[in-house]
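Engineer: Some structures are shown below for you to check.
Just so it is clear, none of the values below were taken in a lab; they were calculated from the coordinates. Just so it is clear, the model here is predicted, and its values are computed rather than measured. Cβ atoms are built from the backbone, for glycine too; each structure is taken alone.
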Structure 1
Amino acid sequence: MDQPLKIGIFTDDFYPESGGVSRSIELQVAELVRLGHHVTLVAPKSNLNPPEDCEFFPAPVYRIPGTPSFLCSLAIHPGVAESILQGHTFDVVHSQNERGSMILAARVARALGIPHVHTFHSNYAGTHDTAPTPAALNSVTWLPLAPTFLRVATGRRPLVHMRRPAADHAQEESIFARQDWANVARMASYFDAVTSPAQFVVNAIVDASGGALAGRAHVVPSGVSESFTTVTRQRPVEETVRFLSCGRLGREKRVDTIVKAFAKLDRPNTELRIVGSGPAEPGLKVQAKVARRAKIEFVGHVNNVDEVAQEFADADAFVLASYHFDTQGMVLAEAAAAGTPILYCDDRLHVGVGPDNALLVDPTPEALEEGMRRLVDDRPRLAAMAAASKALTPGLTTRAMEDNYVAIYRQAIARTKR
């Protein structure tokens, strides 16, 4: 039997409740520990809820007080790496954000002579439509500078000269998009292995490297909590069809498009339940109040994962309107695992969706409304889609995710030793 691994996982996000990346890390840590591996989590000391199942290192951060987690970065000066190395040793390190965590992990990996694996969770090119000014600033400041920081931290030269990927891989209208992907590929060239939950991210990285990174770039979908795979429906099947939206209420998630579509649907036997909170919430509530005849309920943020899973299981259809922003869309996998039919509009999302359990439509309110109408008018199809969603569960578990990660860790370790 292979020996257990000592794994250092590095993140800049508040742990464990700042979003999908933290949820993914939380599940990853729990499953790695369950499989017998020794895990140390290096996370910001700000807002840290220490994990009970592994060691942890509360790292100092660069952060303006009161700003959100995506503006938080682990401090990268050499003293932080030295403090980590005084009490911990690793076989492999795994960073999961393109901020200080990847630089700090690179310093630790270099000091120990071990491989550095990195996961790209973010689609930078997809942010230019929903947040054009911050995205443009990121494109001309941090993204071009990050590879230089990695070069200093790793002491390596980049694997190859990077180019802008082909337009069919970038698939974004922003003038910055293809250069963003080239800069992401430049970062990738300093890692011993890279992963992403999205095939299109891996495709763009490999294309930008001229194929040089093909052997070290892998698609690893994030697994879902057991709460979603074991939950059963409690709400009776009734005349009213419940549509569910669940996630952060930010502009990029386009929940306003769901509200518009539902208001257009105008069916008395339907309801829309919105779970989550965020900066777009006040405007969405005003929008819902204008649509007086539409039954729309705002649940707010739900901390308990079992309660979230129950929301999915009790819904007749889950609706996701984000378009060319998400890499995986964890909520799609969670919906499928809970046995919930899916209505969505992003053709680049593939985890948890297929022709039997999900309906793909164009990203307009009119198309979403037509999709809702088709599902409301075809109850047998909804039942068949629910069964098809549940059938996808085995491939969505955390065990499947960790089997992939451990194989990548061992390949990187063997390659480093050679």
Structure 2
Amino acid sequence: MKLYSHQVKALAETEQFNRVAYYLDMGLGKTFVGSEKAMKLNKDVLIICQKSKIRDWMDHLFTYYIDSTKCDETGAWCYDLTGRNGLDMFFHSKYKVKIGVINYELAWRRTELLKMAGFTMMLDESSLIQNPSAKQSKFVLQLHPENVILLSGTPVGGKYENLWTQIHLLGWNISEDLYKRQYVNYTLTEDDGSGIRHKIVNKDDPYKNVDRLKRKMSEHGAVFMKTEEVYDLPDRIFTKVKVDKNALYSQFMKNCIVYVDDDTELVGDTTLTKLLYARQLCGQYSSEKLLAFKDLIQSTEDRLIVFYSFDAELEALKAVCKDCEKPVSEVNGHNKDLEAYEQEYNSVTLVQYKAGSKGLNLQKCNKIIYFTLPLSSEDFEQSKKRIHRIGQEQTCFYYLMICKGSIEERILKTLQERKDFTDELFRKEGECDD
């Protein structure tokens, strides 16, 4: 297998390290770089990834690294650890190198993995362990690998305050408290009477000593690489598709309650539920947006990728596609079916953010429709790269469907500033009113 020059460079820069981080932009092939590094280390490998990526990793390894003609003593073999049978085979394997693949959500339930030692741990999308108090992060930090390989295009989604867990795994011996004092600017809240003042990251000037931080991480095996440093990719064009908000939305934002039909009542009695239902009233409950979506997919015979947020939106979007006689593929937490995308030139592929904004290669298409927006800046930025990556030769078009005068305008503005809209929840309840 012949690697690209930038991949060879990343491996050369980390040749002396056994704990590395390949923070390569989406589309630069960090899967190949990580795999090559793991094979060079010549140890058993535990790969922890997203659930949707398990089959992709298995296919990748059997295509490029597993030689089924070699005997147990000299070859390598890969096991799916999500089932008990695969886990047992992994631990009793006689292959020289055994590779196990498991998802983050399940790994911490497999306490047998804590008995492993002297192995290589590879974390795909290592940003998923940025919260040190989460169960999956705690479990990863309890493992005993000899070697560590971290893979991510957006290691912290631009939030350096969440980088400590990955720094710790790289072997940089700095406490979480000292790390944050050296690299994060905090503002202390007023005492609320409990004697506690909370730390809030300064919005206007959140970080300090960033160049020194990246230099220190490079000294501990981290490689940062952006697409524009390696390739000249096609232009990107963003178009807002504005639709009128409906009367139900205005009624809900005024009264915090609305009946969308005889059986469904939406009550925004907290900041979270108000935000949730406001978004849904701009999505599956918006006949105006569904009509605009129908017009949009009827305007072309090209392949289309459509990002959406909620399960109920999927059913509404599939109904529109059926009415337009469009072949449909879908990627979500329940199903990953790309047959229509692969086979039909006029297909519509419906992708839920959490299941498909990372890792998918969809460069057969050059058009993305955002039916609704995510709250996460990382999900938004990663989703754009599904078509804007190596192999794409056409200009990429992005259609942002926005209900005018609604919460969606504020969400888009926040995402364009590379911030999570969830930060807005710290504002006073009711501020999202029109």
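Engineer: If Rg and Dmax of the Cα atoms in Å is computed to be 21.5, 67, which of 1, 2 is the source?
Structural biologist: Here the read-out was taken from 1.
Engineer: Here helix-only ellipticity at 222 nm (-39500 (n - 2.57) for each DSSP H run of 4 or more, over all residues; to 500) has been calculated and equals -9500, so which of 1, 2 was it run on?
Structural biologist: The structure behind it is 2.
Engineer: Can you tell which of 1, 2 yields 22.0 when mean count of other Cβ atoms within 10 Å over residues 105-112 is derived from it?
Structural biologist: 1
Engineer: To continue, here is another question. If we compute distance in nm of label points 7 Å out along Cα→Cβ at positions 97 and 345 for structures 1, 2, which one ends up with the highest value?
Structural biologist: Once distance in nm of label points 7 Å out along Cα→Cβ at positions 97 and 345 is tallied for 1, 2, the winner is 2.
Engineer: OK, next. With distance in nm of label points 7 Å out along Cα→Cβ at positions 9 and 41 coming out at 2.4, pick the structure among 1, 2 it was computed from.
Structural biologist: Computing distance in nm of label points 7 Å out along Cα→Cβ at positions 9 and 41 on every structure in 1, 2 gives 2.4 only for 2.
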